[in-house]
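Please go over the structures that come below.
Just so it is clear, none of the values below were taken in a lab; they were calculated from the coordinates. Nothing here was measured: the structure is a model prediction, and the numbers come from that model. Cβ atoms are built from the backbone, for glycine too; each structure is taken alone.
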Structure I
Amino acid sequence: EKHSDEFRGDLLGNHRAFFDAMTHNMSRFQEQSLQVAMNELSNHDHSRFLTRTNHKVGRTHTHGPESASEGINIGIMKEAVVIQMTWPGAPTIYYGDEAGLCGWTDPDNRRAYPWGREDKELLNLHKCLISMRKSCSALKTGSIKFLHGEYMVISYGRFDEQDKIVVICNNGNEERVVRIPVWEIGIRNMDICQQTLETTKDDFFTNEVNYSVIKGQIEVKLLPHSAKIIKRKKMENQ
């Protein structure tokens, strides 16, 4: 919960609750407003998102400021950043999130920026995703479609006439293999899909991995607490 005041186990890994909540709230926006809506993971009112990955209920006066950094899961944070940077709207970074800053709810969430102590890998991931978003029209203004959901796994597509993008997140502790119906966003059997980014708990990668489209689907293996961005590879005649 955004203030770390409550833990909702019924929502943890619940793909249907996520899709339904996003559909409901996004439907209340007109298109122009949705495109500029601030997509935040943290802000000055709530506990830091990275702190919330420890699933602890509490505040500074109950646990102490040091506990805000205990038991955190950087893999979950990376998944969230991938979603933030590939979702319709305007990704908005609350200072320090990109550097791995922790903190309970206000005022602990207003800590000084950790100059010289930044999480460089998380910082570089933000830079990579920002660059990717700026260069891809589908991520900026394209349509969105939910493609697949199961316990701890979600996948959705962003697409327009130029680009077809698939995002997949595994928020669980186990490796998963999923089949994604990419035909639903206009990717055909003769197309090649190419992985452009993968995050894991320990690192992130931009090496290219190709996936064949078979019967309108691609089969993808996901490591625990990981995310992948896969795009349709443009051929010379496209």
Structure II
Amino acid sequence: MMCSVKTGKKIGDYTVASCIGKGRYGVCFLALDPDGKKVILKKFRARMWKKNKNANHYEAVILSGLEHPAVPELLGVINNRQGYYFVLEYKEGLTLEQWLFDRKKIFTSGEIYRIGSQMFEVLEYLHGRNVVHGDISVANVTDDGEKISLLDFGLARYADGENIRFSLDYARAANVILYLLYSGYDGKGSRPWHEELPLTGEQREFLKKLLEPEEQFRDTGTVRHEFEKIF
């Protein structure tokens, strides 16, 4: 799907300001509400919407049940001839992907601690409500220098203890932390992460446990406390 909607185009009560991202399932626009407040319009690709018609409701249902400053609020739904859209709260900051690859930012140990701690705090909130985000990545975490937000709940599901487990979020969160750690690494990157990154033994073992497909922690609060203790 191309970002074909022109700047200034009206979609429902909203005015498109720019296209900010596109993917397999659709495209996201930055837009303004009638009061000039920024929102995100998430338009779904028609073919993917029909293909996943039995699962499309999850994102809206899950977001409607969440209230956390790091989680975008679902403000409404638009369904008209222009397409099917979610209207989402706009979150300030760049994605970690933008910080890493566009801005070439090197994250300090203090910044990694802050981002990791906040990320696990959000996961503790989600998992306490039996929600697995399912798609944590540097593209789906924003940071404004003080606080993070967790975006894109399109793959979020309720945990069932079998196919949908909290360990999926742990592994993806570990990958985010590894990306941040590698931002300050100036080696060749020819060896496995656990051999070349300058980590303590505790940090190395903690990340390995996060990456395990089976549950290795009592709960997500334990994960957060362990991260804060060793990082």
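For which of I, II does P(r) over Cα pairs in 10 Å bins from 0, in percent, for residues 80-167 alone, calculated from the coordinates, equal 16, 38, 30, 16, 1?
Values: I: 16, 38, 30, 16, 1; II: 15, 41, 30, 13, 1.
Computed on structure I.
Matching task: 1.07 is the computed value of Cα Rg over 2.2 N^0.38 Å. Pick the structure from I, II.
Working: I: 1.02; II: 1.07.
The correct label is II.
Work out the source of 1.2 here, i.e. which of I, II gives that when distance in nm of label points 7 Å out along Cα→Cβ at positions 8 and 32 is computed. Before the final figure, lay out the partial values.
Working: I: 3.2; II: 1.2.
Matching structure: II.
A value of 19 was derived for relative contact order in percent (Cα under 8 Å, 6 or more apart); which structure in I, II was it taken from? Mind showing how you got there, number by number?
Numbers: I: 19; II: 15.
Label of the originating structure: I.
For which of I, II does helix-only ellipticity at 222 nm (-39500 (n - 2.57) for each DSSP H run of 4 or more, over all residues; to 500), calculated from the coordinates, equal -6500? Please list the in-between numbers first.
Values: I: -6500; II: -10000.
It traces back to I.
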